[in-house]
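Q: The structures considered in this document are given below.
Please treat every number below as a calculation from the coordinates, not as lab data. Values in this document were obtained by computation on a predicted structure and should not be read as measured data.
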Structure I
Amino acid sequence: MQGKKRVKKIKITKIAGICGILIPIVVFVSIWLAMLDAPWFRWTHNALSDLGVGGLSAFFFNNGLVLGGLLAFVFSIGLTKTLSNKAGAYILALSSLALIGAGLFPKTIFAAHYVSSVAFFVFLTLALFVLGVTMKQEQPKQSIGVIAIIFALFACSSPVFLKILSGIAIPEAVVCFPAFVWCMMYGYKMTTHEQIGKTL
């Protein structure tokens with residue numbers, strides 16, 4: 001019975017790890033496809049959410065956020081299987097739900113989109129920091145924990161760009177892109193380590 005539970009845990013973790021690997025791929029590709037239909041978009045003058053207002057770009061962008069959020073949610077649930085302190089994973093789950101909300105409620109539905117977007121960026125940064133601090137205390141996870149802390153501090157520096165840019169796309173990217181790359185990195189570990197409790 002114990003062996004079956006362990007095999008199930010490994011399978012769930014690997015599936016979640018694959019989702020973690022796919023997060024940046026799905027989000028980056030959806031933004032790229034959206035930009036192809038939005039020649040007016042400028043990183044220095046727009047918000048990423050502007051891509052979700054209308055046309056084909058809105059289809060790619062909004063659905064990309066929803067799919068990326070779903071992948072992040074599955075990843076965060078699998079993440080709880082590998083951590084003794086699960087607080088960071090739960091906060092990451094909240095950020096993934098907020099990302100789904102940002103896709104379901106585009107910028108044209110301003111209030112709901114604004115709340116979802118702000119919640120996503122705040123929870124994502126907080127999740128990275130908490131994950132970094134807690135993982136840094138566990139010997140096998142120290143290096144990936146330090147990377148999470150660095151990315152969290154990098155995300156906290158994003159407001160600096162607001163002073164020199166008229167748009168917020170770059171500050172938004174500074175927060176979420178490194179975080180998604182971290183999910184890919186840890187997701188890879190989740191798919192390649194079988195002794196979850198010892199080596200992840």
Structure II
Amino acid sequence: MPSHTQRARPERLVVGITGRIGSGKTSVGEYLKTTHGFQYVRYSRVLSEWLAKDPESKLHLQEIGWEVMAGGMQSELNRRLIAQIMPDVDVAVDGLRHRIDNVSLRNCYLSSFYLLYIDSPLNTRWEHLEGHSRYKTLASFEAADSHPVEQQIESLRDSAASVIGNNGSLQDLYAVVDDAIRYFRKVNDK
């Protein structure tokens with residue numbers, strides 16, 4: 001037990017990050033890693049390590065993700081992801097796409113878990129990715145965004161501890177994320 005002059009380490013944060021393709025999930029995850037020292041775990045990486053033959057192909061990962069969802073293997077994907085989370089560190093989990101993802105993390109980490117929903121309109125998301133992503137045309141981006149594996153993301157909005165609009169600069173996004181992290185820490189310190 002810490003003495004009255006020592007402050008106990010606050011309960012760690014486990015922050016799930018969800019949103020549509022190009023909304024800023026990866027930017028937020030990388031920011032939490034580099035600026036706040038979070039461990040950064042991605043569903044796509046776990047899926048790739050588990051089942052993908054071509055880890056660089058987003059379309060291939062979408063197909064595998066759909067097979068996992070439709071085949072009732074989402075709980076196994078979550079088990080594998082949770083196994084990669086280090087104990088006693090803050091963690092950012094990028095890429096929740098299904099209610100089971102949210103429930104699995106919430107059940108495992110209880111009051112330490114917070115879900116961030118990054119919201120951005122389609123045209124803004126395309127602008128985020130245009131010219132420096134795997135989507136060479138708006139049509140290929142729209143096709144990926146309408147893939148069945150992406151369609152349950154919207155259902156996570158109501159479960160989010162915070163819905164963050166990403167319509168401005170990265171600095172604007174990071175400022176809102178900083179506010180959310182401060183709020184989550186304040187809640188955890190009670």
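Q: Given a computed value of -14500 for helix-only ellipticity at 222 nm (-39500 (n - 2.57) for each DSSP H run of 4 or more, over all residues; to 500), which structure among I, II does it belong to?
A: II
Q: Could you tell me which structure in I, II was used to calculate volume of the Cα convex hull per residue in Å³, for residues 49-160 alone as 92?
A: Clearly, the read-out refers to I.
Q: Can you say which of I, II returns 28 when relative contact order in percent (Cα under 8 Å, 6 or more apart) is computed?
A: I
Q: Further question: For structures I, II, calculate Rg/Rh (Cα atoms, Kirkwood Rh) and state which one comes out highest.
A: I
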